[in-house]
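Novice: Scrolling down, you'll hit the structures one after another.
Bear in mind these aren't lab numbers, they're just calculated from the coordinates by the rules spelled out. Keep in mind that what you see is a predicted model, and the values were worked out from it rather than measured. Cβ atoms are built from the backbone, for glycine too; each structure is taken alone.
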Structure 1
Amino acid sequence: MKTVIIKSLFISIATIILTIILRNLFQTESYLTDVGGLGAFVTVFGTLYGIMAAFVVFEVWGQYNKTSTLIDNEALGIERLFRLTLYFRDEKLTKQMRESIENYANIVISDNFQKLGSGARNKEASSSFRKIAGVIRDIEFNDDHDSIIYDHIVNHYGELSETRTERIAHCLMRLPYLLRFFLYMTSAVAVIVFVIMPFANSLYHLFAVGAITLVIAMVVQLVEDLDNPFKGNWTIDASPFKRALDHIKKDY
C-alpha cells in the first residue's frame, strides 16, 4: 500500500511541475473566458469516467475475491479428500494418498502461482494432481462400507477437479485489452484537461491538478494489481495449501 501511495505522490508532483511549466509557457489563465464551456465538458467527461472506473474496479475486485475463494476451497478439498481416505482403515492406502496430496500441494506451494501470474499453466502440478486419481482408481474394497466410502471419494475428487479447473481459469483471466486501453486513455485525458484548464488562482490550479492526478494514479495502480492477483502489492499466495498440509500432518 505504501508503494502505491509513494508512486502516486511522485506522479502527482511531476504533473504539478508540468502544470507550472505549461501555465507559464502558454499563459493558460488568459483563456478564462472559455472556462464555462470547458467546465461543462469536464462535468460530462468526469461523470462518464467515474462510471467507467467504478465498473472496472468492481470487476477486478470481484475477480480477485473469487480467485482467493477458489484457492481456499481447493486447499480445503484436498484436506477433506485425505480425511475420507481414513475411513478405509487401510494404512497402505492412507500412506499413498498422503504422499500424493503432499506432493501436489508442495508443487503448488513452491510455484506459488507464479506461472499462472505469467499466463501459463503449471504442467507439473497438473500431472501430480492426476496421480491422486490413480491412487483412487487402485483402491480395493470388499464390503458395503468401503463401497459407500469409495463413492464419496470419487464424487469428492470430481468436485475437487472442477474447483481446480475453475480456479485455474479465474487465475488466467485478465481485463480485455480494449477495456484496459480505454481506462488508460481516459485517465490520461482527465489529467491533461486539468493541466491545461484555465484557473485565475495558480494555487487552486496546482491543488486541483495534484489531487486529481493522485486519485487517478491510485485507481490505475489498484486495477493493475487486482487484475493479476499474483503480482504487485496485493497478491494471493499458496498459504491455504500450507495450512492444509499442516492440518494433515498434525491432526491425522
Structure 2
Amino acid sequence: MVANENEILKYCYWLDDQSLAMLKKQMEGKGVEMGRAEKNPCEALKINVAHAEPHTWDVICKHDAAPWYHASEHGGKNLVASSFPLEQEYEQFLETTIELSPFKPERLPSEEDLKQLALDETYLSRQPEDWGKFPAEMGEAIVEGLSKMIGKPFGKFEDLLRTWTAVHANFVNPRYRAGQECMEAPYSVADTTRISSCCVEIFNLVDTKEKAMLVRPCIGAVIVNVLKRDQYYLVRVVSKR
C-alpha cells in the first residue's frame, strides 16, 4: 500500500455472509473483481477490494491471530478491506480505516517494562485462552527463521511470545501513548521482527475504546508484502456506540 500521510489506505469492514454475498453481486455488476485471502487474512490488504472468510484465520494464524478473532464480536464474520469506501448501506459495518503516520516513539520499553506489560491484570483478563499456544517445534522454527532474517541469534521463543503479548497489552490497557498530535493513541511497543498478529489492532479484534491506535506491522504482514516494516500506521476506529 502506497500513499501520502493522512490519506486513507484502506477501509476495513466486518460483514455477515448475506451482506458479503450482496456486496460481491454489486461489485460484479460494476465490473469490479473482488479478491479473496487464502492463507492469511491480511492478504486482503493487497488487493483493491478483497475479503477474508472465517476459515482463513486458522490457516497460518491459528495460534496467534485466530484466538483473538474467534473470541471477538467479529468471530464468524467476513473481513472486507477496500481501497475506497463502500456504498452507504455498508457504513454500519465499517470498523477501522488505515493511514500512514509519521509517528516515531521517543523510546520503546525496556525488557523489564515489557515483562510488566505482559503481566498486566487488565490485559490478562482479556487475553484469549488459546493465545500463543504454539507447538514447541513451531516456536523453535519461528525463532530460527527470525534469526536467519536478522543475521544473528534471536533468543528463546518464550521471550518472543512475551513481547508479542506486551504489544497487545499496550492496546488493551495502554501505558505508552503518543502525544496530542497523534490523538494520544497507544502504540506498538516493539519493532516489526518482534510483533505478531498486528491484525488484532488493525481490524479491531481487541475491541478498543480508543479513537485510534498507532500500529506497526507484524513480521507476517511484511513477509506477505502488505505493510512496510517498522512503519507506524494510524488505525482510526469508527465509533458505533
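Novice: Ranked on FRET efficiency 1/(1 + (r/R0)^6) of positions 133 and 189 (r between Cβ atoms, R0 = 41 Å, to 0.05), which label among 1, 2 comes first with the largest value?
Specialist: Once FRET efficiency 1/(1 + (r/R0)^6) of positions 133 and 189 (r between Cβ atoms, R0 = 41 Å, to 0.05) is worked out for each structure, 2 has the highest.
Novice: If you don't mind, another one. Determine which structure produced the value 5.0 for distance in nm of label points 7 Å out along Cα→Cβ at positions 165 and 213, calculated from the coordinates; the candidates are 1, 2.
Specialist: Numbers: 1: 5.0; 2: 1.8.
Structure 1 accounts for this read-out.
Novice: Another question, if that's okay. Out of 1, 2, which one gives 42 for relative contact order in percent (Cα under 8 Å, 6 or more apart) as computed from the coordinates?
Specialist: Structure 1 accounts for this read-out.
Novice: Work out which structure the value 16.8, 59 belongs to, where Rg and Dmax of the Cα atoms in Å, for residues 85-180 alone was derived from one of 1, 2.
Specialist: 1
Novice: Name the one structure among 1, 2 that distance in nm of label points 7 Å out along Cα→Cβ at positions 101 and 125 of 1.8 was derived from.
Specialist: 1
Novice: While we're on this one: Which of 1, 2 yields -8500 for helix-only ellipticity at 222 nm (-39500 (n - 2.57) for each DSSP H run of 4 or more, over all residues; to 500), as computed?
Specialist: This value belongs to structure 2.
Novice: With Rg/Rh (Cα atoms, Kirkwood Rh) as the yardstick, tell me which of 1, 2 scores highest.
Specialist: Structure 1 gives the largest value of Rg/Rh (Cα atoms, Kirkwood Rh) among 1, 2.
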